[in-house]
Structure I
Amino acid sequence: MEAVILAAGKGTRMHSQLPKVLHTIGSKPMLAHVIDSAESAGARKIHIIVGNDGEQVKAQILNSASQVEVSWVIQKEQLGTAHAVLQAVPYFETKAQDDHILVLYGDVPLIKPDTLRQLLASTRAGAIGILTLITKNNKGLGRILRNESNDVIGIVEEKDASDLQKEIKEVNSGIMALPVARLESWLNRVENNNQQSEYYLTDIIGLAVSEKVAINSVVVINEIEAQGVNDKSQLALVERHFQMTNCKQLLEEGVILKDPSRTDIRGELSCGNGVEIDFNTLFEGSVMLGDNVKIGPNTIIKDSSIGNGTQILPGTIIEGATIGEETTLGPNARIRPGTILGNRVKVGNFVETKKAILGEGTKANHLAYIGDAEIGKNCNIGAGTIFCNYDGANKHKTILGNNVFVGSNSVLVAPVKLEDDSFVAAGSAINTNVPEGHLAVGRAKQRTISGWKRPTKNTKS
């Protein structure tokens, strides 16, 4: 089975320079979701129909989609859905009598592989399979026409429908499974005698009926699966459903979500046992939470792993980091890419780390910047400490051994190394190495001036 995905629509109602199918659901382009579903349903090759912005779409999808073979087909003029599918016909690799082409849409991102497999199962003996839904919200959708025996005999677009046909609640999703052996002949016979002057793919249903080809319908149970995204309102609707589906799965797995409506998963989140997640939390990319991890409110975690028993306090941002077990972060800590924290580490309020390794038991409790650093075990980084890693042109590393104490409001000017058990006095600027067990004091000598008078403010004349 091969699949065709229509992705050439301009999406004018999105009011965006970005091609419609590249707008994201769960931080992944809508088109990438559809590709994944087609592959999971068994598609061995996928033909993607794109318009004039095809290169932009292709560049984005190549970075996010699965490894299934993809052919890119240009539809230079948007002359309708039948015309779009016709452009892909020369690229089909199969002409087998019993094989089918699955027709999908790049702006219908929530279609499930199981639903597509049901649709394909309905196409035995060369039948056409169409995915329909029954809805009260049928505005703008093609109506399914049936005869007295309840057989599908056609699909009429709303603009061409009579008043009586507009009352029909069963509508066309657009998703079809079509026999490849007959498809080209049907497509070449479709005419554009309609209100839009377009070549509708739905018109092949009438042609098939005239040739006594069976039309089998599968009704989608949850209509959100077939929800197309044509504007920002629909995009928000689909995004929220996607998020709530993710949260429901987490709840079923035993994760405590204090408020699922305020939890966003924009990627892949795996959780161990006993995980608690508070409100206004955002997960991006690939995130792994170990057992008994607690995530406080207003946190963001991206592409990181969090060890067992670790607590993330409110307002903390973690990106591209590896966090050990029984560690505490925050509140309001910022953990930047390349950070590796050992077990039982404390990175407290308003502490920022970047490309920093902190060994087991090390603490930086308040108001520090730790960049390009390698810190041993059981060190103490005082409040206001700055690791000066940048000389205006290059980054340099600061290395601390085990059991190092850095007093408050100190500046460590890299490259510099503080050996085991060394001690830095508060308020020091350190730019030379400190030997093991030594005290380093880098302060200017204090002067106390007698007879000094406080300046007075000038009065305006």
Structure II
Amino acid sequence: MDVIAAIATGASPTAIGIVRVSGDGCFPLCGRVFRPANGQPFHTQEARKMTFGDVLDAQGRCIDHGLAVRFPGPHSYTGEDSAEFYCHGSPVVLRELLSALFAAGARQAGPGEFTKRAFLNGRMDLTEAEAVVDLIDAETSAAARNAAAQLSGSLRRDFQAVTDSLLDIATRFYAVVDYPDEDIPDIHPEEVDRSLTAAGNTLTRLLATCGRGKVLKRGVATAIVGRPNAGKSSLLNALAGYERAIVTDIPGTTRDTVEESVVCGGVRLRLMDTAGIRHTEDTVERLGVERSRQALEAADLALAVVDGSAPLTQEDEEILRLAARCPRWIFVVNKEDLLPGEARIPALPEGLPAPGAAVCLSALTGAGLDALEQAVAALFPEGDIPEGSILTNERQEHAARRAAQAVQRAREALAAGFTPDAILTDVEEALDALGELTGRTAREEIVSGIFSRFCVGK
């Protein structure tokens, strides 16, 4: 493959900047833009060992002093000859180095092209490639740990076990179908059913992780709802750690949804501070109230906020009933700092489903926020799912579901006494779905779609 190059670090000034290069003829090309201090040509430098030297521009002038390292293929990230330059993170220096590499014969790498080459060269499958993006985008420690485990091949090994089991069934059936006159041992239906059952159980277990995967990848859509001046915006600001939403004593200040992503109890919450829900004649505020209702309908979690310094009103009760329709909701009694005695949770309206938790807090002082974090963590537990064995996107889920359905049809065909060729049809469909998931049989548009989400330099 031709030589590609890209800046692997950000565009802002940093202490260290990294430029990556990969492709056939990479080392002689890099030798034209880097002069080792030890006087030996770059292509003769010891592999996977930092070498100090001068970083050169397209005219051969020194623009920085830095380090370079060779990664001979196939034992490199991309599976081909690769190199990396480590210099001062000046955008000017990095651009000049990149221009020098282009002048020497390299071209600009596309988004995700380094990782795509790793996939094409057999260094990783598609689940591991997707884990690279997940690791870069991780906003919680749990998401990072899962992505790291998936990058190490945990999910690939899960699917490989299923694939191997189905391939064993397919080859044995093919032997019977293609060579009926040969003395091939009979296939025992019980043995085949055990293999299909084990494969189906593994796929079912993996599909059960989709919910956890969505939480890790996208976070939890969370609507903060309540009457005007209940303290919704103050709660958003307290969780965000800065003044994200405007807070005043004037009812109806928040007229549209304000969004912010925070980590609460180890869970990423996509918070939506909504307009206070009340009856109003103000046209703009009424539109905001309607958007609040829509946000609540789309939320996975509702934080129903009430003013703990005043009795519950009819509007409060209506809002609590709306919040209770969410898959999960937490009853938040705010303004604990204004209560004369010990904070207490007011009685909920009769017939209202119990919330996942009820907490007293003060969004103004921060008191009680730790109780809210504990409540969120309890509602979205990590459980006993092994890290790395979690389906984190729709592509993985769709392919795994196709495979599971095909395996189930094969079991049903076996139980009905169908001929081996009929069972083979479903087994092959399951194998095709698994191949698409790992990249063995994935179409080019699927592969291109995955790597288009990568940043340049990765």
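Bear in mind these aren't lab numbers, they're just calculated from the coordinates by the rules spelled out. Quick caveat, the model's predicted, so the values are computed rather than measured. Cβ atoms are built from the backbone, for glycine too; each structure is taken alone.
Structure data summary
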{"item": "Winner on distance in nm of label points 7 Å out along Cα→Cβ at positions 4 and 172 once structures I, II are ranked, highest first", "result": "II"}
{"item": "Given 49, 39, 16 for semi-axes √(5λ) of the Cα gyration tensor in Å, calculated: source structure among I, II", "result": "II"}
{"item": "Ranking I, II by relative contact order in percent (Cα under 8 Å, 6 or more apart), the structure that comes out highest", "result": "II"}
{"item": "Which of I, II leads on FRET efficiency 1/(1 + (r/R0)^6) of positions 188 and 412 (r between Cβ atoms, R0 = 30 Å, to 0.05), largest value", "result": "II"}
{"item": "If helix-only ellipticity at 222 nm (-39500 (n - 2.57) for each DSSP H run of 4 or more, over all residues; to 500) is computed and equals -5000, the structure in I, II", "result": "I"}
{"item": "When Kirkwood radius over Cα pairs in Å, for residues 140-299 alone is computed for each of I, II, the largest belongs to", "result": "II"}
